[in-house]
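Every number here is computed from the coordinates shown, using simple stated rules; none is lab data. Keep in mind that this is a model prediction, so the values were computed, not measured. Cβ atoms are built from the backbone, for glycine too; each structure is taken alone.
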Structure P
Amino acid sequence: MEGSLRVAGTIAESIVDGPGIRYVIFTQGCPHRCAGCQNPQTHDFDGGTVLKLDTLYADIMRNPMIGGVTFSGGEPFSQARPLAVLAEALHAKNKHIMAYSGYTFEQILQLGEDENALLAQCDLLVDGPFIETQRDLTLRFRGSRNQRILDVPASLKTGAPVWAKGYQQVP
């Protein structure tokens, strides 16, 4: 698989970054720079380490217990093309794909071809910037009340955000 990705780090096994046992890739570089960000070390686009997609793929596939992969950040949609390539290969092996983004679903649709290619490979999307004044530690897999957990295939089919089943929408 051609390509590389600038990463801040990875977690080989996580149960807090999405449903099931997951491999997590923290992308390097973020344009949002949300106040109170959990990962401020990921903001610098020149930081982190460059890894080949083949290396990441092999590391993920090494553990048969991994049911899914989470793209976090930084901002994954800032490196949409290589992540779309990786996600497509992982989907072919029945891995669940989840992404966190400071962009909303609606904004991602307007970003471009590469971003839409990555979005099309996602099963779940946690969208929207982290807003410190809306921080809520009781929320599952998200940090602030404005963020949504979306069923991406259903959202793309309807052309509008669709909350993922089992995740409470905050009024």
Structure Q
Amino acid sequence: MAEKWFNVGKIVNTHGVRGEVRVVSITDFASERYQKGKKLFIFEEKSQNPLEVVIASHRSHKSFDLLTFEEFHSINEVEHLKGSIIKVPESELQSLQDDEFYFHEIIGCKVLTEDGEEIGTVREILTPGANDVWVVKRNRKKDALIPYIDSIVKKVDIKEKTIIINLMEGLLDE
């Protein structure tokens, strides 16, 4: 069976002259995922085969993750990686606690109130700080922003692709 891949980031630019790349991360576990010595796979736009790389360094800078790879040592060697997607195979996914979820498990879930009223579907996850915020696409209304906190998110059923929330006052202001 073919390996299943999961996106962890996108290389959006180079940074400096020593082969560092600027990554917009879409991983829940950047500090673990980008540890020195970890393997990642870069899927370049025009290439069929992923490029296997090993992390040499990781640091955060503004809203980006900056990575260097053991295989590359200058800006010239990483220039062609711009626009590439960084992925890991399914076998690299870590097992999670009961109240933890991977982004790909949450995106696409239907969000319902405790009364069964459908709000919309999770289309992306923002990680602005203390807690994640789920962006919910609604019909003919602007997106709802649902903070992932216990007082709001009551039940997440990955198998059924549903999320039950406590509709607190002001949460869905138009």
Structure R
Amino acid sequence: MGLEAYAGQVLDFVRIHAHWAPWIAFILAFGESLAVVSLFFPATFVMVGLGALIEAGGAPFLPVWTAAAVGASLGDAVSYWVGLHFKDRARHAWPLRLYPDLMARGERFFFRFGTWSVFIGRFFGPMRAVIPLIAGMFAMPHGRFQMANIASAMLWALLLLTPGAAAMKALGY
């Protein structure tokens, strides 16, 4: 199934079942933020469309935004804990061993930007897939990780949901 068909099905479901919008946002954001899964889980496009449905009257903004931010934070937190637990063994596990260049770029990015790599990395697709894992692998202090994780998740969810909502508002919906 192509990205457009997948996005269309999810958005059609939310259009019909608006009360599920926060749960859908949570699942999409969690999958999009979970280490490596995000490479195969294209949720960004759907999140923008979800923002449009919110403004069109399908669902309230605050619960959807909160659910997306919590899902994104939780996905990164799980990735961090996997890295913290498995350390260097994580890079040799499937499917990470198939992406050694991505891991190497992620490590360089992490060592260059430190705590900021967690915040900045959320906004760059490929980095989003590995930075929290790498932060755990190199035992970034948990408090610093979570500050960057939660702050970036809140902003990321807002930036994904707002354009669709703004477009619908501009169109008069």
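Assign the value 1.5, calculated as distance in nm of label points 7 Å out along Cα→Cβ at positions 51 and 155, to the correct structure from P, Q, R. Among P, Q, R, the structure yielding 1.5 for distance in nm of label points 7 Å out along Cα→Cβ at positions 51 and 155 is R. Here helix-only ellipticity at 222 nm (-39500 (n - 2.57) for each DSSP H run of 4 or more, over all residues; to 500) was derived from just one of the structures P, Q, R, and that gives -7500; the source is P. Tell me which of P, Q, R gives 13.6, 37 when you compute Rg and Dmax of the Cα atoms in Å, for residues 27-114 alone. Label of the source structure: P.
Each of P, Q, R could give semi-axes √(5λ) of the Cα gyration tensor in Å, but the derived value 31, 16, 13 comes from R.
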